[in-house]
Structures are given as C-alpha cells and as structure tokens.
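Each value in this text was obtained by applying a stated rule to the coordinates, not by laboratory testing. All values reported here derive from a predicted model rather than from experimental measurement. Cβ atoms are built from the backbone, for glycine too; each structure is taken alone.
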Structure 1
Amino acid sequence: MTRNAINDSLWSVSLVLQIGLLALVFLRGLAGRLPSFTVLLVFYPLRAAALFFLSGHMAADDYTAMYRGLAVLGLLLPIIVAAEISLRLWSGLGRVRWGLLLVPVVAWLGAMWLWSILPIKGPLRPDRVEMFGSLLMILLFGFALKARTTGILRKVIGGLATFGIVDLMATAGKGFAAAHRDADTFAGWSYASSGVYLLVVLFWMVALRPDARE
C-alpha cells in the first residue's frame, strides 16, 4: 500500500470515528456537560472535511489563509478546554486548588524548555503553543487524580493527556527526523500521533456515557 493510500485510509477512518463520537455525545445528552470539549469535537472533523474537499477548488492564497486560520483555531481551542476543565476541578481540590494557577506558568516554561532543546534550525520548527497545550492537559490530569475526579471529566482529560504525551513525543521525533531529512521516521511519528488519537476517540466512544458523574 502506498503512503498516499495509507493517508487516505487514515483520514477516512478518522473522519468516520470523529463523526461517530460527536453523534454519540449528542445522542447521549452529553453535549452540555463540557461545552468547550463538544465544540472541539465539532471543530476537528469540520476542519478535516473543509481542508480536504476545498483543496484544489480555491485560489492558492485563499486556501493558505484558511489553512492558517484553522490551524490557529486548532491551537486555541484545546487551551479553552483546559480552562473549563480547570474551573470544574477547582472546587474538588481543597487547598491544593491554588496550584491550578501555576499550571499555565509551568506548562509554558516546560514548552519553552522543550522548544529550546529541539532542532529548531531544521525545516520543521516545533510549535510552542501546541506543546503548551499538550503540557496543560498532562498537568491537569495530575490534578484530576489528586481531586479523585471520576466520570466524564476524568475520562475526557485522561484521553487528552494521553494524546498530549504522544503528541510531545511525536513533535520531538518529527523535529529530529526533519533535521536529519529522515522521511520514514518523520512519517512514522506522524502515524503514531494520528493512531493514538484514533484510539482515544474509540475510548471516548465507549467510556463517555450519560450515567457517569462529572
């Protein structure tokens, strides 16, 4: 199977699973339980479909502008989800809750440190905002464990944190691969990141149920 065929298959499976998850979230009456997460679930398949179906049907400059705008939105939405999760965790943390105020600072310092040790002189520069978002989810999952959070909130943040760990690894792997012009390793890390997100989507499809407490 050629790489294009693999990419098309992954895209198709990913789109079907994401639409399926979104449908389940609404059918199970969960959309209002964590609104920012629902918006994120709507955004991802819409972005993928728009970029795929409009490719070749728009002027190159317009398509590039749309791609960049959607990319920025894709970086900001997880941060908004992290903010809502923080608010939900606040009341269950007791005196430890004040540590939540340090999470963005620690996440940003961690992102800057990781960015500084990666090969930024290569053709592919790692995105500091993306790394910041991944670290936010990982740190928030630690607070969710401290608060003994159960139900939907813990499952959502657990999935996002799992993907965040793999995304950080993939960002580093792709950065070093790009710096060394290693196309196969770069593709492998890209598939790893996409594959883990699909597993997270499958986990949410099974685990997010209306009888789960927040």
Structure 2
Amino acid sequence: MTAEEAEVTGDSRQASWLLLFLSSLFLSVASAGERDFGTSMNLFLKATLNDDWFLLSRSNLATRDDNENLFLGYTGFTLGRQLDPNWSLRVGFRKAGIKLSGDWYGEDRPFLEAYYAENLNGFRLSNRARAEWRMFGHRDDDVRLRNEVGIQMPWKLTPLELQPYFEDEVFYSVENGKVEANWLGTGLSWRPAKGTKLKAGYRWNRLRLGNSWQDRDMLVLGISLFY
C-alpha cells in the first residue's frame, strides 16, 4: 500500500468513526420521546501559576422546559495544587442561583476535590471526586458527594481532528442518604488553537424528585481556555 493509499484509508476510517458516533448520538436523542429538553452552556478557565499551583474558574447557564426556561446559573473559582503528573487537590467556592416556581434562590457552595488523570495507550482517563457544602436560604443545608469519570478517545476524526469523549457523574446527598442524580454524556471536542478547546455533546440527566425519577436530555456546549 502506498503512502497516499494509506492516507485515504485513514481518512475513510476516521469518517466511519465520526458517522458511527454521530448516528449513536442522534439515536440517543431521538429515542428520548417526550422527555424534557434543555441546554447547558459552560465556560472553563485555567491559569497556571507555576509548576505546583493553578487557578480554575467554571461558569454555567442551563435551561429546561424544552429549552424555554433559564433555571440555573453559577460561577466560581478554585485554587489547585499539582501533587505529581497525575494527582491534584483543589479547594473552591461556587455561587449558584436556581429558579423555582418563578423565583430565584441563591446557594453558596464551598468544596474540596481530588482529581486524577493519566494517558493509557492514547486514551485520557480522568476521575474527579468532590465534597461540596451546599448552603441555602430557602431549604436545609446539605453535603453532596460527586464523582465524575471521563474518557477522552485518542481518535482524531476529520481534518478538524475532532475527538470523542464519554463521561459519567454521580451525585449523592448525605442529608437524604440517597443518590440524587446521574449525568451520562458523550460528545466531540475540538482544539482550534493552542490554549482553546470547544466541546459539543449530549447528556442524559437523571434526577430524583422525592421518590420518583425525572429524565432530561441536554445539549452541552463548552468553551475552555488555558493560560
């Protein structure tokens, strides 16, 4: 096989992966039926201070009720220390607002988290474990434990070098002693320039309301900037 033929074969394989991925994503959304639909829009900033310390900031706006109702927003800052190439510890604070029955309510959320990441045969594997203290003015305070697992695929699809990713996050309420949510998502990330990453994907939100569960399909959009 010539170099040119190998390149064509590689492009065809990438196109096949992209087609399979997009088809799976479409089928996931199409099979949702009459479930609620919303959008989650994220801005993530990371500033490296030196070899050991860094700052993070994440902001979010989210909609529901078939993308017609803005119901959640937050922003916050995190100070992190890189312990070694794989492990880091972070402490942060997040200010959130949620819309309930037409009115907005605030939440103060300090948190601690540990983050682990490594590359295994081109796959980037990550795990983030977080404990957050949720302080409200309209309901009882709570401690929530969260754990997110992520996989960044090594395949670079199309000339844009789009990379598929999968992630899952579990939310556990200490006050209620129950798992209160699970977010399962997949999508594509793109690095158009150094220090910039864009993400677009689908996330299945499964939320506990009392003793019942509610499902919501989310379009997830994200911009990450690294300094």
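For which of 1, 2 does P(r) over Cα pairs in 5 Å bins from 0, in percent, for residues 48-95 alone, calculated from the coordinates, equal 5, 18, 18, 14, 10, 9, 8, 7, 5, 4, 2, 0? Among 1, 2, the structure yielding 5, 18, 18, 14, 10, 9, 8, 7, 5, 4, 2, 0 for P(r) over Cα pairs in 5 Å bins from 0, in percent, for residues 48-95 alone is 1.
If volume of the Cα convex hull per residue in Å³ computes to 144, which of 1, 2 did it come from? The read-out comes from structure 2. With distance in nm of label points 7 Å out along Cα→Cβ at positions 72 and 184 derived from the coordinates and found to be 1.8, which of 1, 2 does the value describe? Among 1, 2, the structure yielding 1.8 for distance in nm of label points 7 Å out along Cα→Cβ at positions 72 and 184 is 2. Given a value of 23 for relative contact order in percent (Cα under 8 Å, 6 or more apart), calculated from one of 1, 2, which structure does it belong to? The read-out comes from structure 1.
The greatest value of mean count of other Cβ atoms within 10 Å over residues 80-87 among structures 1, 2 is that of 1.
When helix-only ellipticity at 222 nm (-39500 (n - 2.57) for each DSSP H run of 4 or more, over all residues; to 500) is computed for each of 1, 2, the one that comes out at -4500 is 2.
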